[in-house]
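Engineer: Multiple structures follow.
Each value in this text was obtained by applying a stated rule to the coordinates, not by laboratory testing. In this text the structure is predicted, and so the values were computed from the model without any measurement. Cβ atoms are built from the backbone, for glycine too; each structure is taken alone.
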Structure 1
Amino acid sequence: MTDNTLTRAQLSEAVYKEVGLSRNESADLVESVLKEISDTLVKGQSVKISSFGSFYVRDKKERIGRNPKTGVEVPITPRRVLVFRPSDTLKNKVNNSASNKQFNLNEET
C-alpha cells in the first residue's frame, strides 16, 4: 500500500476530528455509509453523491476476445462492471489542483 491511498481508518479519523463523534461512532458511521453504497450497487441501482460523482453498474454482453500472446479467440462471458463517473465539480477541483502543483513546481525552478 502506498502513502497516497486513503483508507477506512483515515476516513474514520477525519470524521472523528471534523464531526466530533467518538472514534468508534466515527468508524461505525463510515462503515454504514460504505455498506449502504455497496448494497445499493449490488442491487443494480446507481449511487449519486452530489458534487462528487456517480457509481453505477453496467452489464456487459458476451463477446469474443483474443489472447494477445497467441492470437487465439476466446469467449468472454457476460458480466457486470462497476463504473464511476466523477462530477464536473470534482473534475474541476482535481484539474485545478494539478495545475496549481505544476505551476508551483515551475516557480521553484
Structure 2
Amino acid sequence: MSELASTPEPPYYAVIFTSRRASEHEGYGDMADRMVELAGEQAGFLGIESVRDGAMGITVSYWNSMEAIDGWRKHVEHREAQRRGRDAWYEEYNVRIARVEISRSFVRGDD
C-alpha cells in the first residue's frame, strides 16, 4: 500500500499543517491517530500524508471543498485536539489552505 494519498483529478483543496512540537508528548500519538481516523469519516475528506522528523512535522490533508474543510475545523473532537495542541503539544504551527489545480504522479515500474 502506498503512503501517498490517492486523490481525484483536480481541483480539490490541500490543508498544509506544519508544526514544531513542544517537549510535552503525553497523549500526542493517540490523539494524532484518532484525528486521522476521525478525518477519514468526514464528508469531503480525500486523503492524508504526514511526516515527522524530530520536533518538526508536516501533515497535508486533502478535501473536496472549502465547506468540508470548515466542517472539519469546527468538529468537536478536532476542536479539543486543537486546544490541547496549543496548550501542551506545539511550540508553533501554521495552517495553510491551497487549491490544487494540477496533480502529476510517478510510480516506478508503471509503464
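Engineer: Could you tell me which structure in 1, 2 was used to calculate Cα Rg over 2.2 N^0.38 Å as 1.12? Show your work: numbers first, answer last.
Structural biologist: Values: 1: 1.54; 2: 1.12.
Value 1.12 for Cα Rg over 2.2 N^0.38 Å corresponds to 2 out of 1, 2.
Engineer: Quick check: 0.15 is what I get for FRET efficiency 1/(1 + (r/R0)^6) of positions 9 and 73 (r between Cβ atoms, R0 = 35 Å, to 0.05), calculated from one of 1, 2. Which structure matches? If you can, show how the numbers build up before the last one.
Structural biologist: Values: 1: 0.15; 2: 0.90.
Corresponding structure: 1.
Engineer: Another one. Out of 1, 2, choose the structure whose coordinates give helix-only ellipticity at 222 nm (-39500 (n - 2.57) for each DSSP H run of 4 or more, over all residues; to 500) equal to -8500 when calculated. Kindly include the intermediate steps, with their values, before the conclusion.
Structural biologist: Values: 1: -16500; 2: -8500.
For helix-only ellipticity at 222 nm (-39500 (n - 2.57) for each DSSP H run of 4 or more, over all residues; to 500), the value -8500 is produced by structure 2.
Engineer: If you rank structures 1, 2 by mean count of other Cβ atoms within 10 Å over residues 17-24, which sits at the top with the largest value?
Structural biologist: Values: 1: 10.8; 2: 14.6.
The structure with the largest value is 2.
Engineer: 1, 2: which one has relative contact order in percent (Cα under 8 Å, 6 or more apart), as calculated, at 17?
Structural biologist: Working: 1: 17; 2: 44.
Matching structure: 1.
Engineer: Here distance in nm of label points 7 Å out along Cα→Cβ at positions 49 and 89 was calculated and came to 1.2; which of the structures 1, 2 was it taken from? Intermediate results must be reported in sequence, preceding the final value.
Structural biologist: Numbers: 1: 1.2; 2: 2.2.
It must be structure 1, since only it matches.
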